[in-house]
1. Supply the structure label, taken from 1, 2, corresponding to Cα Rg over 2.2 N^0.38 Å with the calculated value 1.40.
2. Of the structures labelled 1, 2, which one yields 21 when relative contact order in percent (Cα under 8 Å, 6 or more apart) is computed from its coordinates?
3. Ranked on mean count of other Cβ atoms within 10 Å over residues 120-127, which label among 1, 2 comes first with the largest value?
4. Can you rank 1, 2 by FRET efficiency 1/(1 + (r/R0)^6) of positions 24 and 224 (r between Cβ atoms, R0 = 35 Å, to 0.05) and just name the one with the largest value?
5. helix-only ellipticity at 222 nm (-39500 (n - 2.57) for each DSSP H run of 4 or more, over all residues; to 500) was computed and gave -6000; which structure, 1, 2, did it come from?
6. Which of the displayed structures (1, 2) returns the greatest value of distance in nm of label points 7 Å out along Cα→Cβ at positions 40 and 96 on calculation?
Structure 1
Amino acid sequence: MKLIKKLLQNIPRENVREVIVGVFSTLVRTDSGCGIASTLRYDRPHQRIVNSGELEQMNLRELAELALSENLLEASVGMAAINSTLPSDAPYYREMNGTELILEKGAGKTLGIIGHFPFLERVSDQFEKVYVFEKFPQHGDLREEDFPALLPQADVVAITATSVTNHTFGDIMHWAAPHSYKLLLGPSTTLSPLFFEWGIDALAGSVVVDYEKLRKQVIQATPTRYLSGIRQVCLLRKDFP
């Protein structure tokens, strides 16, 4: 929560033009930008978002403060609102994706990854060991209860950015070994150097470059890995001495 409150400090009270909560992704658009975040919905059934149907009447700061909510749908909207303040281009963005960075830092080593990402199936043989931790485990995945025993063994720790949305980020970082290379990845990633103060070494996220194309895909339930209209970039701690 402290991290989210820090992220909220510089969010302006500007007008919100559109909010879309799709099956897989959430979008927030303002006059100056657009943000994307994963839609989290593993909560109580039929739980609504506060002011749903009238979210555009809230200003951006009010919308972003939903990131503090324990209602995961609201928190998803809040993270998309925070991400709408990110520049679509910046000199410190690196043109690479999270998979490339994980392979660069972790090939031949032990990878601990929080979140069952689709790319694991094609690259898992590049690592000495792979520990996959999931809130809702698939076959072969580990549970959050396994963090204390296994996560400290990882040389590279790749963390889904939805851990910020569901407020488990702090617990994960607690069990990551100090020597490990830690990166946050996924569309919910807020590309802010503020994360480096919390021990993150790299951020791998997405910025919106074609809102109309992205908007239609989000409305029609396109899974994250098939989205276009976004650009994958990385922010590296070493670029911010």
Structure 2
Amino acid sequence: MNYQLIAIQIGDLLKWDTSVNEIDRIARAIFNFDASRFPNDSITSVRAQRIYDWIMTLAAKKMNNDERHMLLVRFCKELAGDKYADQVVKILEKNGLPYNIVYKDELNDFLNRGFHEEVHKHSRRLFLQGNYFHAVFEAAKAYNRAVKDKSRSEKDGFQLMMDVFNSSSGVLKVTKCETETDRNVQDGIKFLSAGLMQAIRNPTAHEPAVMWPITKQDCLDILSFISFLFRQLDKATYYANEREA
């Protein structure tokens, strides 16, 4: 782990958008020690030097490496704010900071939802990077593909869901469709799946991300919804219709 390079790069990134007082205020709220001096002739900014001093002091302290890394991430993210958060994360990742520590808070938010394995596969990395728009889009596309594969249908999107989950003629059954309740549940999954295509997949496929923003909370909620549908699909049984028989 190259703390010196991290300290130089973080200082260079943030030197124009902070002050020495702000750097010290954030550092003292996070660390239980004072900064030592680490003169570096290549650093010409007082603010960049102050960031360098704090990070190098942290690097020199005797403590568990995971604790040190977590303090570094917290300090850098607090300094960066929303404006530079993505760039700070890239610097930390590029310089070898463990993935699970760089994204510790985001990872906990993601894992605590208990998402379906397909949502993990297609959306985890995007979510951790803060790319909520594409995290949702990829999960919705994956669900559409999974339904197509299991139903052996050439249809797509809204019409696919309305066709294959139909309680009378559909080839995918999540219930036996024998009672009114069975049929209601079956049609409910049909409409929920079709709604996912209309309300989520289609807008993310056709609208620019800046025109259709998705918040972190909305992303988590939508991914939970898609996880629910994936689990219903897992339970669904394929029945060949008369045209295929």
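Derivation of every value follows stated rules applied to the coordinates shown; laboratory data play no part. It should be emphasised that the depicted structure is a prediction, and the values quoted were computed from it without experimental measurement. Cβ atoms are built from the backbone, for glycine too; each structure is taken alone.
1. Corresponding structure: 2.
2. 1
3. Top value of mean count of other Cβ atoms within 10 Å over residues 120-127 goes to structure 2.
4. 1
5. 1
6. When distance in nm of label points 7 Å out along Cα→Cβ at positions 40 and 96 is calculated for 1, 2, structure 1 comes out on top.
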